[in-house]
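What follows are several structures.
Each reported figure results from applying straightforward, stated rules to the coordinates on display, with no laboratory input. Nothing here was measured: the structure is a model prediction, and the numbers come from that model. Cβ atoms are built from the backbone, for glycine too; each structure is taken alone.
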Structure P
Amino acid sequence: MQQLKRYVTIAAGTFAVALSFNWFLSPNQIASGGLSGASILLGSLFRVDPSVMLWIGSLLVLLLSVYPLGIRSLAASAAGSLLLPFFVYITKHWEPLTGNPLLASIYGGIMTGIGLGLVIRAQGNTGGFTLIAQIIYRWRGVKHSKSLMVMDSIVVIAAGIMYAPEKPLYALICVFLTRKTIDVTLKLHRESKVAYIISSAMYEQSIARTVLHDLDRGLTKLSGTGGYTDDKRVIMMTVLGAGDVHKLKLLVQSIDPQAFLIFCNAEDVVGVGFTDRQMAL
């Protein structure tokens, strides 16, 4: 079931990227990097439909990656590599939503970011330049980020040479919004809360059992002293998903109406029982 959910998420993400390509980027000649951007340039150069160039490029890169990377390591990339050109091809006749390059760069960047964010959340990728970067790293030890930046820069600069000097400016807007939207999409998925529950000793066991069994979360007990009364207090700390915050409040207050709860943001949580659950989503 988890694998099915993973591949459904990858499919949804690649479909969003494909719609962004056909609705905004390709009609307005915004080559914002990646193999999709390169396919726009090559399509104009050889007078071939960009969706066809994307098919050719994706399959070619995927096949060339089998030997240096191995079939097993390509499993996560194969789905995105094949689904993206497929979705681009079947939606290529859908009418563009705008002919304004500024609007296209803004909405195209946001929609691409949402799609890529979903794919990354499912531990996949859309192949293309990502696979080339992995090959370069395997052969030359160059970091993925550096090789991707160089390849994307070449695409953006080439767009300025082939089309017009203002095209790279629109592409940079698209790239910026794509990166920001990816960050937001991943943050919404990974956002967690650290909860501190301050209660009296008489409710300690009841609250602990509730967190451990009803919420299925781990719990750490800390010792504390009241600043005004000097009474010994029990402080319980737990990490939970943002969606469980309200449930924790209700459960704790039903046991101890006087309990004091503090919630803090936790953007990255690593640990048995929590990381595994997040990765399975």
Structure Q
Amino acid sequence: MRTAIVTGGGAGIGREVSRLLAETGYRVVVTDINEEAAQTVADEITAAGGRAYAYLLDVASEAQWDKAAEWVHGELGPAHVLVNNAGIMDTGGFVETSAAQWQRTIDIDLMSVIYGSKVFAQQMIEAGIEGHIVNLASGAAFFPARYIPAYAAAKAAVLMASQVLRVELRPKKIGVTAICPGAIRTDILARGERAGLDAEEQEAWRAQMGRVQSLAFAKPDKVARVVERAIRRNPAVVPVNPEAWLGYGLFRLSPGLVRAVGSVGSFDLADRLLPRIQPLLNRITK
């Protein structure tokens, strides 16, 4: 039986990827920094007749990645698939975002992909496995929005790192795909931080962003289907949703236009609009 590792598997996209891979015959290692959430997903898979294991993993820790790889190899044998899904999205302008917030975003959104890809690619190479690595980048990788500079920078780096890794691993017959979703109905914004707010303001902002993101048309299971298809077909880059495809195409054809569009949104605009649409959000999300 083939083994798949999924990071951030306790919720959102990671949960749906874990469930779908289990349905298609993989035994899945559901990793998450929230061990209880990972166990819940693993139990759901097991109850449905699949095979899954919950594993506590802080993806920002290289040492924990090394231990995870040792555990997988010792308990299940070499991995066949790695899905680097775990991530965060903090908001704030480039200047107002603190160095600590920048570092946190880079550690979780970028370095986790590097740590995981290194250790599991090496495992696949040594075992002679024709495996696959899927890295969740984002439509933000080619959309320089002024309110998510750290996230966009990290995801752009994930996109390029995936291409470099793809070139390197091609002779080993190990595929690498970067998935770039647009707006997906998850709680990534609700769990993030906005620079410059105190604790009370932070909670109010998260609640509002949670309602806003709940309006996204696409659900996490759409991304899961794209991930599963990418493992089988080995494309290099796959945007998800019309807005992501549009951004991907425009960034290649007219980067200046994309920058102009990215400059339109701002927190001042959001702060003016949110109170006006709050009654509508309350009715829709009730």
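Here FRET efficiency 1/(1 + (r/R0)^6) of positions 112 and 224 (r between Cβ atoms, R0 = 41 Å, to 0.05) was calculated and came to 0.30; which of the structures P, Q was it taken from? If you can, show how the numbers build up before the last one.
Working: P: 0.30; Q: 1.00.
For FRET efficiency 1/(1 + (r/R0)^6) of positions 112 and 224 (r between Cβ atoms, R0 = 41 Å, to 0.05), the value 0.30 is produced by structure P.
Computing Rg and Dmax of the Cα atoms in Å gives 18.8, 58 for which of P, Q?
Details: P: 24.4, 80; Q: 18.8, 58.
Traced to structure Q.
Comparing relative contact order in percent (Cα under 8 Å, 6 or more apart) across structures P, Q, which is largest? Let's see the in-between values first.
Values: P: 22; Q: 18.
Largest value of relative contact order in percent (Cα under 8 Å, 6 or more apart): P.
Of structures P, Q, which gives 14.2 when mean count of other Cβ atoms within 10 Å over residues 88-95 is computed from the coordinates? Don't skip to the end; give the middle numbers.
Details: P: 14.2; Q: 18.5.
Working through the options, I get structure P.
For the read-out Rg and Dmax of the Cα atoms in Å, for residues 208-247 alone, a value of 12.6, 35 was computed from one structure; give its label from P, Q. Numbers along the way, then the final one.
Numbers: P: 12.6, 35; Q: 12.4, 38.
Derived from P, not from the others.
Mean count of other Cβ atoms within 10 Å over residues 32-39 was computed and gave 26.2; which structure, P, Q, did it come from?
Details: P: 26.2; Q: 18.9.
Checking each candidate, the match is P.
Matching task: -19000 is the computed value of helix-only ellipticity at 222 nm (-39500 (n - 2.57) for each DSSP H run of 4 or more, over all residues; to 500). Pick the structure from P, Q. List each step's numbers first, then the result.
On the way: P: -19000; Q: -17000.
Considering all the candidates, the number was obtained from P.
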